[in-house]
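Chemist: So, here come the structures, one by one.
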Structure P
Amino acid sequence: MRVAVLSDIHSNLAALEAVLGSIGTVDAVWHLGDVVGYGPEPDGVVQRLRDVAALGVRGNHDEAACGGATIESFNVDARAAAEWTRARIGDETRANLAALPELIAPAGSGFTLVHGSPRHPIWEYLDSPWAAEQNLALLETPHCFVGHTHVPIVFRERRRGGMAAAVVPPEGRLRLDDRRVVLNPGSVGQPRDGNPAASYVILDTAAGLATWRRVAYDIGATQAAMKAAGLPPRLVRRLSFGQ
């Protein structure tokens with residue numbers, strides 16, 4: 001099975017279209033939440049994911065868009081964008097986001113999908129080997145995909161015990177073996193690793209191979225739409241720098 005794994009699209013339709021146009025033929029599209037938030041086109045992004053029958057989970061921005069209390073913990077800019085999103089999404093988009101589960105394990109894949117972490121699906125930032133080890137102990141699958149940090153990274157078991165972490169370079173690859181791993185595909189709509197290009201993973205389960213990909217998109221078009229919508233200027237600027 002060949003799967004495109006996307007995360008943190010954040011209402012950035014231009015970035016999503018660039019990714020979908022670059023993935024080639026796949027058997028499935030998985031997403032790891034934060035479909036909306038920050039960006040200017042929440043309805044368009046949700047519809048495109050429905051068009052490709054994407055299977056996914058709920059992120060903290062998705063929950064906030066549906067009226068969840070997670071918005072109370074957002075910083076000023078994130079909250080402003082979340083309130084803008086709440087006020088503008090259509091009923092169909094809201095229902096789609098509300099129906100997303102917090103965690104899923106696609107049958108036969110060997111992977112669990114979650115936005116934050118298995119133990120705290122909506123909010124935990126899985127950004128250390130210790131946290132990855134603690135979370136893997138909770139899973140029934142050998143591997144896990146997470147998002148939320150917007151940084152492409154791998155946590156993998158060491159042969160001698162414990163976990164090792166590695167930030168993944170563009171076009172990086174990981175050969176899956178008997179060691180358990182946690183993989184983060186990075187962000188489609190708002191990368192934060194210093195590279196503004198959209199980031200995602202192609203997973204080939206038959207070959208046991210995960211490949212990270214980066215694709216450029218029309219950042220200026222997204223920024224223009226954000227400015228026209230009155231979204232916070234800092235959120236507009238950061239797209240140029242991948243921060």
Structure Q
Amino acid sequence: MSVLALLLACAPETPEADSASVETIARGELAFRFPLVETELFLLTVGVDMDREDHSDGSALDATLCTTYDGRTFPYCYDEHHGSDYILEGGFEAMDAGSADIVAAADGVVVDTSDGHYDRCHKTSSGIDCDGNDGLPNYVVVEHAGGWRTLYWHMLNGSVAVEPGTSVKCGDALGRVGSSGYSSQPHLHFGVENADGDWLNPYAGEFSQPETWWQEQGPPTGLPSTDCAPPDVGE
């Protein structure tokens with residue numbers, strides 16, 4: 001995969017706040033499962049940039065200046081990336097073959113959705129091209145205990161399976177992976193934020209918080225567990 005493709009896998013849709021203020025907040029009763037079902041289709045993760053410095057005023061190469069939760073650098077992250085991108089193996093061909101299912105990472109209530117937007121946005125030499133369409137993402141936002149929210153971005157057009165006010169359990173279907181919005185290829189952008197929009201990286205590590213927010217985090221080169229947290233977690 002090219003450097004350009006990795007840099008453009010996903011870009012923030014809106015300005016996001018510094019996570020320094022949320023680093024020390026314990027997860028309480030939250031423990032996320034991996035939000036994708038067909039884990040064999042996701043071999044590459046582009047993670048959260050934890051270096052806290054915005055390099056966007058520099059050269060194009062400065063976009064590669066980043067640090068993951070465990071100290072890795074580009075191409076495992078890129079500058080000012082505040083979520084985790086799980087890239088669909090096989091790209092648009094795999095998407096057209098049925099794509100992959102996105103599920104709720106924990107129990108909660110759907111607070112925002114968007115659907116009906118073009119889902120074949122792709123990279124070009126000059127950036128992202130949505131072939132003349134609006135370039136808006138299809139997505140779901142779920143609110144969990146403590147006001148924390150999980151964001152599921154870039155979904156397949158017509159795949160959103162919930163609406164605001166829907167109560168979901170961990171593992172319930174939300175939609176499927178697409179390439180809507182500012183996206184260079186089919187992937188899921190998974191983010192964690194509080195109600196004020198302060199982001200948090202669910203992965204524990206030297207450059208992140210000491211406690212993982214995954215039910216089981218797994219190794220840096222693998223994926224978190226698809227198991228849901230037991231009912232008594234946090235008690």
Structure R
Amino acid sequence: MFAETTNQPGQISFHVGRTPVIVQPFFWLITLLLASSYFQEKPQPWPIVTWVLACFGSILLHELGHVWMGSFFGAAGCRILLSGMGGLAVGATRCQFMWQRVLVYLAGPCIQLLLACILFFLFPEEGTGWIISDIFIRQMMLINIVWPVFNLLPIFPLDGGQITREILHGYLPRLGEVISAWSSLIIAVGVGILVFQATKSIYNALLFGIFAVTNLQRIQNTSHEKGYGDSSWRH
């Protein structure tokens with residue numbers, strides 16, 4: 001899958017250390033859509049620019065967390081893809097043991113929460129005194145607290161859902177996949193309804209709708225399941 005993305009127009013390719021990274025154009029589009037609440041904030045257009053940079057840096061760090069932990073356990077050839085659906089750490093969970101894969105999935109959210117703690121202690125409430133940098137730090141704090149907590153929800157394909165799937169499959173090889181799929185579907189629908197009622201956000205409704213459809217397809221394809229993928233989602 002990763003190889004199929006290497007020649008798309010408008011994408012950006014670079015390396016972080018030895019890890020190849022591809023950023024697709026739709027990644028920037030989605031981050032701009034998520035910045036809608038900042039379009040009226042001054043000094044324009046800096047809150048939008050800092051938001052896009054904060055999203056890019058935070059999601060990249062999240063995926064690097066997966067890659068670094070996977071590499072520690074022997075996963076080779078890991079790559080990162082940032083797309084309209086978030087981030088993907090390809091190959092990071094190619095580890096021998098279930099507990100290692102669980103730690104790989106946890107590494108992404110945990111490294112974000114660690115960053116949020118560092119920012120909290122480095123920049124107290126009074127901030128830096130520079131309005132643009134204060135906006136950026138505030139956005140980084142928001143992203144690196146709210147998003148990793150969201151990512152730990154037991155909904156596939158979020159990291160929490162991947163962890164649930166690994167554990168259930170490890171202890172219930174015959175039933176783990178279907179139990180994981182059903183629980184993900186039910187939680188995705190329930191949380192999606194609550195989030196939409198609280199935020200009235202069409203984007204949130206679509207996001208949880210995609211999660212629900214994904215898990216419905218898992219249920220339908222359970223009898224044809226051949227094994228696990230090696231992806232890590234973030235978003």
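FYI, it's all coordinate maths here, none of it is from the lab. Predicted model only: the values in this text are computed from it and were never measured. Cβ atoms are built from the backbone, for glycine too; each structure is taken alone.
Chemist: Can you say which of P, Q, R returns -1000 when helix-only ellipticity at 222 nm (-39500 (n - 2.57) for each DSSP H run of 4 or more, over all residues; to 500) is computed?
Modeler: Source structure for this number: Q.
Chemist: One of P, Q, R was used to calculate relative contact order in percent (Cα under 8 Å, 6 or more apart), giving 27; which?
Modeler: Numbers: P: 23; Q: 27; R: 20.
Corresponding structure: Q.
Chemist: Suppose you compute distance in nm of label points 7 Å out along Cα→Cβ at positions 197 and 213 for every structure in P, Q, R: which one lands on 2.5? Each step should come with its number before you reach the end.
Modeler: Values: P: 1.2; Q: 1.7; R: 2.5.
The correct label is R.
Chemist: Looking just at mean count of other Cβ atoms within 10 Å over residues 157-164, which of the labels P, Q, R belongs to the structure with the highest value? Present the calculation step by step, with values, prior to reporting the outcome.
Modeler: Numbers: P: 12.0; Q: 16.6; R: 24.4.
With respect to mean count of other Cβ atoms within 10 Å over residues 157-164, the highest-scoring structure among P, Q, R is R.
Chemist: A value of 38, 16, 12 was derived for Cα extents along the principal axes in Å, for residues 29-68 alone; which structure in P, Q, R was it taken from?
Modeler: Working: P: 26, 19, 13; Q: 38, 29, 12; R: 38, 16, 12.
Source structure: R.
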